[in-house]
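What follows is calculated from the coordinates using simple rules that are stated; it is not laboratory data. What you see is a predicted model, and the numbers here were worked out from it, not measured in a lab.
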Structure I
Amino acid sequence: MGPDGTLGRGGPAMAVHDPAAFERRITAEGLIGFGESYVAGEWDARDPVAVLTVLAGHVAALVPAPLQKLRGLWAARHPATDRNTPDGSRTNIERHYDLSNELFGEFLDPTMTYSSAVFRSLPASWAELPQAQHRKIDMLLDLAAVGPDTRLLEIGTGWGELAVRAARRGARVVTLTLSREQQDLAERRIKSAGLEDRVEVRLCDYREARGRYDAVVSVEMIEAVGAEYWPVYFAALDRLVAPGGRVALQAITMPHERMLATKDTYTWIQKYIFPGGMLPSVQVVEDMARRHTGLRVARCEGYGAHYAQTLRLWRERFSERADRIAELGFDETFRRMWTFYLAYCEAGFASGYLDVHQILLTADGGGRP
């Protein structure tokens, strides 16, 4: 650290405004403290994504290999209150998704899609985002072979764009959410599209779902399941899909060894953004399917670079709309927390620390090319 409180010689510059407080937080809380220090305004950077990308690329080197093996002794543990029991899942989802539909509307594109888009080329522009979100949805619906009269179950409604798009193909859709805010806006959007006779939005946990469906799709919902409940989740997929049906997932993933090393570690993003969240690896999906279902992974494609671009566009929009977000009642501490969250995630994908996959599961492990 320089005498003026700057860090990053030869790399992205950080300005540390309160070195003593910064060092206390890092010493006491490690990477959680690093994020808390930013939220508290103790450091800034012209390009926080660049700082976090460097950090993500070197995070393993910050802890010596012998201590990595003893991570369970020194790393913070997940609070029992964050467990994804049926009641816990509702509380965890409410803490993020029921903040305000208006908040999400300020930085998401008009499709109100809160997951990775797939662009035609990179880098991408804001104007390309709605079409790229539809491209992602269409790829997933194609993977699940959704067409006229398909009985489709969606686990994780979001704000209804996938359900609308599937219904426009002629599918009959049941979509599940635990967020009352999302249910309310999704139902209004579905009615506005004239598709209320084809789509039912249920406030329902996946564990409580009943029936059999030709296809089951779920976009970036497995991350909220929690490792403890992965077997239950995959058993539910198997129970809910009809014989010969297809399950298509979009999932944020980590490399398997990194996932094993960190699965019991409590992180900043779990503490402040996604309580109870846990990212799987592709191997976890394969193993869970093999152990708990009659399904097998038939196709798996990654799009991590596209998520980095999606997050960049959201982060830039969030910054541009800061005044409007403040008018909605979200103070500077909240806005710094969410700026850090979006930058943190963008850096994870830009560095290759994280990836996102579309995964097809079928009863015989086979899929159409």
Structure II
Amino acid sequence: MLLKSISYLSSVAAAATCVAVSATTLPDLPEPVSNNAVASTTVRGKTYIASFMGLGPGKQHSDIHNKVWMHTVGEFNWQSLPAVPSTQKVSGRIAASAVALNSNFFVFGGFSVNADGSEQTAVDSYRIDPITKRYTKLNDMPVPVDDAVALTYQNRYIYLVSGWSDHGNVNLVQVFDNFTQRWSQATPFPGKPVFGLAGAMTGNQMLICDGVALEYYADKKREYKSEPACYLGTVGSNANQIDWRLIDHPTGTARYRMAGINTKVEGKDMLVFIGGSTNPYNYNGIGYNGAASEPNSKVWVFSPGEKRWLKAADSTPIMDLRSLIEIDGEIYSVGGMTGGQQVSGKLIKHPIKLQ
């Protein structure tokens, strides 16, 4: 009887372990959060997912925070990490960028919102060790940005493409060299400077799409306008040299705060874009035009090898994303806003199915 009990308990434990390590059972975040910077990395055989800062369910300026959660794939829960430091008066941030490089997380920029509604782009950025959970302050960005695209290259360089800087968009491609810990400038982004854009990179090719540009007029104040445009950049022998080419837009309608990722689809390298909204909006999900924004379900797939867009099936609608993660070959969004501008705590799987 004792042996039977031990055998039964062992079977239960084995089943629980199997469930825990399955990528299909990633647990929800401890609380709903949107516009959070997200990244994942693998260190010594363990894969970590981290969510940095963001906007809580109340969607007010007071709901913007600097909380950090990390999940170890194969375990059941998320753990709280020390909050992201800040040199700003208001410590909470949204629209920051996060990447993983050399087994560390890097967090750049973002903006805080004061009680009077004014916004301030953060100048400080940090490296976070997922093992020690310690922050190391990086040299400040030459030009602070939020709502930019962050991409990694050769396990050494981090590109920050375009984005907003306090009073307007910039066309800069700022490069952080993790070997030298220095910043430099690459070939500028050739399109209209935008914020809320999305991008992905595979090999030495980066694809940057959409976002919001500023439109100026003679008889009225400037306006935020969607910018449906995609540019493919090829990095040369020098990491600061980028050959930019305009490519056809997949739909002709821009999406705001969608997210991109590189992945394998049917064994080939692809650049995938998911979520976002066709109606650009303020941080609370209400459009600059006064209309409530809704998430998009379209999936865009670009083949760098063929230099063309491929048709793909729709996925779960989601918006207000900063990035995506890939775990065991599956792509997930982490948090964001679902229909009705609801802040989500879900990790949503987005299967990529070509049509």
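When helix-only ellipticity at 222 nm (-39500 (n - 2.57) for each DSSP H run of 4 or more, over all residues; to 500) is computed for each of I, II, the one that comes out at -13500 is I.
If Rg and Dmax of the Cα atoms in Å, for residues 173-332 alone comes out at 18.0, 52 when worked out from the coordinates, which of I, II was used? Please list the in-between numbers first.
Values: I: 18.0, 52; II: 16.5, 54.
Label of the source structure: I.
Using relative contact order in percent (Cα under 8 Å, 6 or more apart), single out the structure from I, II with the greatest value. Spell out each step's value before the answer.
Working: I: 20; II: 13.
Between I, II, the highest calculated value is found for I.
Could you tell me which structure in I, II was used to calculate P(r) over Cα pairs in 20 Å bins from 0, in percent as 31, 59, 9, 1, 0? The read-out comes from structure II.
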